[in-house]
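Participant: Alright, structures below, take your time with them.
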Structure P
Amino acid sequence: MTTVTADIAVSLDGFAAGPNQSKELPFGEGLEDEQLHTWMFEHAEENQAEVDAILGAGAYIMGRNMFAPGRGEWDLGWKGWWLPEPPYHAPVFVLTHYPRDPVELDGGTTFIFVTDGPEAALEQAKAAAGDSWVSIAGGAATLNQYLTLGAVDELRLHIVPITLGAGERVFDGAGGLTFDYASVRPTDHVLHVTLRLPGT
């Protein structure tokens, strides 16, 4: 059975993004300096094991807002935030209500757009992952859908010591879950907490 993991950086009060995300503010208000992710980019060496785990999956799933800032019909000139070479190097299944042809980019990343819901995207991602695992890449609303489905075997929260007070919160609408602690590792800028479903 294919393991499903999820990595997400969150504030102390559980937000993965601030309010009013846009092209100019991809992580929303209050995160103009991308404070939730400096541990990955400015302090990657002390967090290398966690970064490697994020980027080791055989396939990924993300919500449309993580791929593009707009809503409605696609701007076909937009090919993601990570040009020219995204970090995934694997198929990435993007949840959307609007069909679009796959987007192939350098380094082996192909964005595939799925219009028939999270379960269909998960089925496709598992088939694409082969002997590896599937990672739910985010954002919070997408992760919450898979948490509600009980589909996440291992949840890795990367907790940054700031508060936002508003925005997109992990676990909204995903009550009744029970996890076991698998590991807790602090570094200078983030606390890495790995949770697993009992029995996994």
Structure Q
Amino acid sequence: MLALVVILVLGAAAVGLYVATYNGAVSKRNQAENAWSQIDVQLKRKSSLIPNLLETVKGFMAHERELLVQVSEARAALVRAQNPREAAQADSGLRDALSTLFVMVDERYPEIKANEGFSHLREELISTENRIAYARQAYSDAVTRFHNSLDTFPGNVIVGGRFKRMELFEIADTDRQAADNLSIKF
């Protein structure tokens, strides 16, 4: 009788450990997916500001058509991005194109720089960049916690290969340096 009770208690503990570990991994995966959605919202916000920005500057910068097309194409790439790796690459391209645009405005077009609509859009883009940086950190933390739940015991035994690892939203070192100087360029 005592042996049966011990077996039942051990069985219940094993089932409890399995359920808790599996549910913990699911919870961490969902938190990482939610964190990604926060980045996605900010990237969409950023891309929605670009048409107004281009409309504001195109009258002044008619002979800079190539740069305006570059910004527009970079925005389109960001909109088409399907995963964190593609989004990071597209965001980097858009950030570079916008930095070039803003440097050119600062150097050659004081009338645009003085335009209230342009100034407002520039501030909105800076604010959005800051939100993206914050959301990127939260996403990286959530993905790391999820991966840790898959890689450590007992998760590596119980969950094993049942969950797909998630990509981090990583930017290259040169892009990181440009992002650090973003407020100067914008």
Structure R
Amino acid sequence: MSNLLAALSVSGRVARYDRVSIALHWITASLVLVLWSIGQTIDLVPKGPQRTDYISLHIVFGVLLGLVVIVRLVRYLTGQVKPPPPVDHGFLLYVAKFTHGLLYVLLIAAIALGVKLTWVRGDLVFGLVQLTSFAPGDTVLRHSIGKLHETVANAILLVAALHAAAALFHHYVLRDSTLRHMLPRFRKESLPL
């Protein structure tokens, strides 16, 4: 009970992350879902300009995700992020920290593999910019990097789903303020327990 009270601010409202951290969290989640969806449906798009544009969209969103991850890491490492007091202690806190770290490692790996795949293929971005291929004709390398990129992207989605399920478990079963720490601010605290 004291942990729950520690997570409340003086005014009785739930202590939250700052607005920038909350926005970056939800932008990251949205970009991951969009990128994964594009990756899963790319083969449904006919070859030609449509597929080139679809791949280009994936590349641009991937670059945007990379920038968001960099901003998040810089903010965290420079002390700009002030997390609310943790509700969990002991094992659950360890699991939460491990999961967050794993998500960052997977995000960085997926972005790095996406960059490498783009340069190995030598993609044409929106018909405007032709990237030079560093391995022209090396289909084995292209396939290997592509499969690894896909595997890491699937792992991100799985870990993120577990992360979301844990937040919902905290909210509806443990009935604590964990989920509310990262929800956007509304005029009223109207999220039901």
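Every number in this text was worked out from the coordinates using simple rules, so none of it is lab data. All values reported here derive from a predicted model rather than from experimental measurement.
Participant: Computing Cα Rg over 2.2 N^0.38 Å for each of P, Q, R, which one ends up highest? Walk me through the numbers before you get to the answer.
Facilitator: Numbers: P: 0.97; Q: 1.47; R: 1.22.
With respect to Cα Rg over 2.2 N^0.38 Å, the highest-scoring structure among P, Q, R is Q.
Participant: Hey, helix-only ellipticity at 222 nm (-39500 (n - 2.57) for each DSSP H run of 4 or more, over all residues; to 500) derived from one of P, Q, R reads -4500; which structure?
Facilitator: Values: P: -4500; Q: -28500; R: -21500.
This value belongs to structure P.
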